[in-house]
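Please find the structures below.
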Structure P
């Protein structure tokens with residue numbers, strides 16, 4: 001049984017697309033390829049890779065105000081993206097009380113950068129650096145950090161289900177609001193780049209040395225990225241509604257999706273059912289679209305099965321890289337912008353080489369300049385993770 005409506009009242013995101021709404025929209029809706037990835041060997045010495053790094057010259061805030069175990073790059077990225085939302089969170093606390101404001105954040109890297117530095121110190125010095133506190137690497141660290149320094153005293157927790165984490169954080173926020181456990185929820189995801197992440201995915205032979213090429217017959221892997229994206233959600237009417245969400249677990253393989261796509265199909269059907277929305281009402285799908293052979297094949301079949309081949313689709317990962325636990329939240333922010341202040345219905349371009357793969361369904365990939373010639377009404381965003389953790393979020397213009 002559906003509960004009260006859940007709305008996104010405010011949003012903020014930092015990624016390769018930019019550090020503010022204007023930059024993000026300019027790159028997202030550009031009819032010419034904005035080329036937002038950076039070619040660097042910063043996280044893969046001796047091997048230059050295209051990565052979705054924060055824009056060149058970006059400085060993250062110092063966390064001198066926080067306890068030592070909370071001073072991680074991951075937390076600094078989360079805090080940076082949170083600044084635009086702090087006044088809204090403060091207003092919510094003043095209105096409802098701190099115990100009625102909750103927080104949910106998806107992450108997978110936590111204090112990985114600090115752990116890497118400690119490991120290098122051990123290798124060269126024979127001991128860990130003085131003052132090392134392992135708590136910096138705990139997955140729940142970012143939730144503790146944000147709740148403490150935002151003044152949030154309601155339920156606060158982290159979700160770490162790899163690449164579906166950020167999307168699941170929003171679904172969790174929806175449940176908290178509909179159950180009455182909270183009146184306002186701050187939710188989103190954050191993951192910062194590091195050598196361990198790039199090295200780990202490279203060991204899986206999943207990283208492309210070229211810009212990723214989703215849906216293409218020539219696709220050969222992902223580009224990694226970093227991002228933080230957060231929202232303030234409530235039952236009070238806002239510009240975008242979280243109309244539905246669906247989650248499933250197919251547990252097919254540690255790192256490969258179920259090729260049948262049944263888990264993805266189940267997640268999308270659940271999102272539509274929760275929203276009481278027909279598949280034909282969906283105007284645009286932001287694909288998980290990692291550009292790996294297995295993901296794109298599975299997702300194409302799943303989207304065709306649920307929505308048909310006519311719905312407009314694109315993967316925005318050639319613009320952002322795959323931000324892992326933050327990806328679902330970042331792509332929710334993309335949906336937020338597609339649904340707002342967009343009267344002509346301009347859609348994010350699917351940047352690829354156009355080489356159709358005859359082995360997978362040919363979807364309606366958004367071309368440069370493509371638009372609906374009307375405002376977008378509904379956006380579906382897919383997130384699929386290692387271990388078969390699937391999530392689909394359905395957003396609607398309020």
Structure Q
């Protein structure tokens with residue numbers, strides 16, 4: 001286990017996101033870490049030391065001037081007797097104290113006294129996060145060597161506001177902690193993954209083709225995230241303008257038929273993530289020469305034929321991967337269409353997203369997806385395509401964890 005034997009001092013500050021720290025403790029201990037909790041006065045307004053202590057199986061430290069705690073394990077010892085100081089959630093107030101060296105309670109005193117790596121997971125209202133003072137403190141802390149995970153974009157728990165300020169999910173924080181401690185998690189080592197990405201170009205003649213607006217950013221990011229977790233990744237990419245990911249074997253194709261052949265040629269595999277926006281149709285017969293406009297003549301008729309269904313073919317193949325993930329790019333009724341695609345294709349998971357022009361997702365850097373499986377649907381908040389990739393790769397890795 002990557003975190004086995006590691007000692008993590010978890011500082012929980014005030015905010016509704018404090019409830020996530022309970023799951024975070026569980027995730028850390030699952031991986032063999034010892035968690036010693038410190039709670040601010042604000043944190044105790046949202047969750048109880050009793051719940052935190054029960055999950056951590058350790059004493060919860062709350063007071064700087066506690067005679068019993070200082071005699072047993074003083075604040076300086078708390079600051080040093082660990083491998084990592086993790087602050088989750090970190091409020092704007094606590095970040096301000098850290099940036100300015102204030103130490104008026106146990107948490108801020110530990111953070112000033114520690115010589116261990118510090119990882120911070122901010123959580124606050126979007127306007128508080130975007131405030132110039134918070135941004136200054138953020139930059140100061142980064143320049144001081146403090147590492148951050150999040151915050152993420154999405155709807156706030158305490159209001160109907162949306163924006164950047166949500167605390168990163170527990171699994172994302174765990175992954176960041178593992179990386180910071182120098183033990184890169186490789187839960188997919190020994191596994192092989194096939195990822196498709198980008199559009200396909202279906203030629204009409206030597207000059208023109210049928211295509212769509214896919215940039216390949218999401219598929220390439222997923223390939224990189226799976227490789228980062230140790231998988232051997234074969235990326236089958238349609239025509240894109242972005243570079244190939246590092247540590248990934250990339251096969252370049254143009255047409256849907258070529259993409260299908262490359263996917264089947266990469267079997268057997270453990271994982272398949274079909275992200276590519278494959279053109280549904282191609283012209284039945286490509287013109288050998290450029291089709292010319294002729295004044296006074298009718299427009300040329302294009303006879304279309306259906307392209308092969310790569311996802312469905314893979315789902316019903318004798319060498320079907322253990323986990324098959326499909327993507328559904330929709331412009332309306334996203335969840336309903338995603339459910340229909342799940343039933344029609346036979347995939348284990350469909351990642352559905354709204355790509356209508358107003359969203360800016362096609363060709364953009366951000367995404368908002370809904371994961372649909374036989375167990376139900378889960379909507380993720382809007383985040384960068386890199387963050388979607390990291391989160392999806394972590395979910396896939398969970399499916400392959402030993403029982």
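The numbers here are math on the coordinates, done by the rules we state, and not lab data. In this text, all values refer to a predicted model and were calculated from it rather than measured experimentally. Cβ atoms are built from the backbone, for glycine too; each structure is taken alone.
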Parent structure of the calculated result 48, 22, 18, given that semi-axes √(5λ) of the Cα gyration tensor in Å is the read-out and P, Q the choices: Q
Relative contact order in percent (Cα under 8 Å, 6 or more apart) - structure with the largest value, from P, Q: P
Identity of the structure behind 2.4 (criterion: distance in nm of label points 7 Å out along Cα→Cβ at positions 350 and 382, calculated), options P, Q: Q
Structures P, Q, by mean count of other Cβ atoms within 10 Å over residues 94-101: label with the highest value: Q
